[in-house]
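Computed from the coordinates by the stated procedures, all read-outs in this text should not be read as laboratory data. Keep in mind the model is a prediction, meaning the values are calculated, not measured. Cβ atoms are built from the backbone, for glycine too; each structure is taken alone.
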Structure 1
Amino acid sequence: MLPTCILQAVAGSGEAYGYQIIQALKAAGFDGLSGGTLYPALNRLETDGFVSSEWRQGDAGPGKKFYSLTPEGRQRLQESALDWNRFSALIKDLLEEKKAH
């Protein structure tokens, strides 16, 4: 689900660079997330055509790579959210059924 969460973090801001994405995910509860986990996932999402990136010069420091969703990324996010909602509903039903016994 990490790729889906990354897509949501990027979608929530319109465009974001790595540190912003990590901060958004940490705010959502992903405490152990680091660049070593994030950047390979972003590279895969870019290779798969779900995000695009653009290097921009920094105002007072090094340049930053900004990521934004492609149309395919928006579609992937919607599909993944639906899949997750179906899956989590099944698990919830299963766990509630076990409690009833």
Structure 2
Amino acid sequence: MLIVHVHVHVKPEYIPAFKAASVENARNSVQEAGIARFDVIQRADDPARFILVEVYRSEEAAAAHKDTAHYKTWRDTVAPMMAEPRSSTKYSNVFPDEAGW
């Protein structure tokens, strides 16, 4: 499993549009066989900050996601909405592992 946290700081005037575009991307992303989970979360004390929590079954699944039409549409749509470039941090899961432990 590969877990990616994508940190996004959105210009305040674009918050509703960013949320709509990101939810649409997430709805399509969870249909991909290689994606186990895809969450869009908004910071409670700073609503212009979001984290996309993307859980992939493999590195290959993460790469395949970036080739989908819905990802490319999201990327191009939200780029001008960002207050700064997005960043990401990659993690591997410790618990539960593939055996469920």
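Can you say which of 1, 2 returns -9500 when helix-only ellipticity at 222 nm (-39500 (n - 2.57) for each DSSP H run of 4 or more, over all residues; to 500) is computed? Here the read-out was taken from 2. Of structures 1, 2, which gives 13.1 when mean count of other Cβ atoms within 10 Å over residues 44-51 is computed from the coordinates? Only structure 2 yields this read-out.
Among 1, 2, considering only relative contact order in percent (Cα under 8 Å, 6 or more apart), which has the greatest calculated value?
Comparing 1, 2 by relative contact order in percent (Cα under 8 Å, 6 or more apart), the maximum is at 2.
A value of 0.55 for FRET efficiency 1/(1 + (r/R0)^6) of positions 68 and 92 (r between Cβ atoms, R0 = 35 Å, to 0.05), calculated from one of 1, 2, originates in structure 1.
Work out the source of 3.2 here, i.e. which of 1, 2 gives that when distance in nm of label points 7 Å out along Cα→Cβ at positions 36 and 76 is computed. The structure behind it is 2.
The value 61, 28, 20 for Cα extents along the principal axes in Å was derived from one model only; which of 1, 2 is it?
Details: 1: 61, 28, 20; 2: 45, 31, 20.
Among 1, 2, the structure yielding 61, 28, 20 for Cα extents along the principal axes in Å is 1.
To which of 1, 2 does the computed value 0.55 (FRET efficiency 1/(1 + (r/R0)^6) of positions 4 and 60 (r between Cβ atoms, R0 = 35 Å, to 0.05)) belong?
Details: 1: 0.55; 2: 1.00.
Traced to structure 1.
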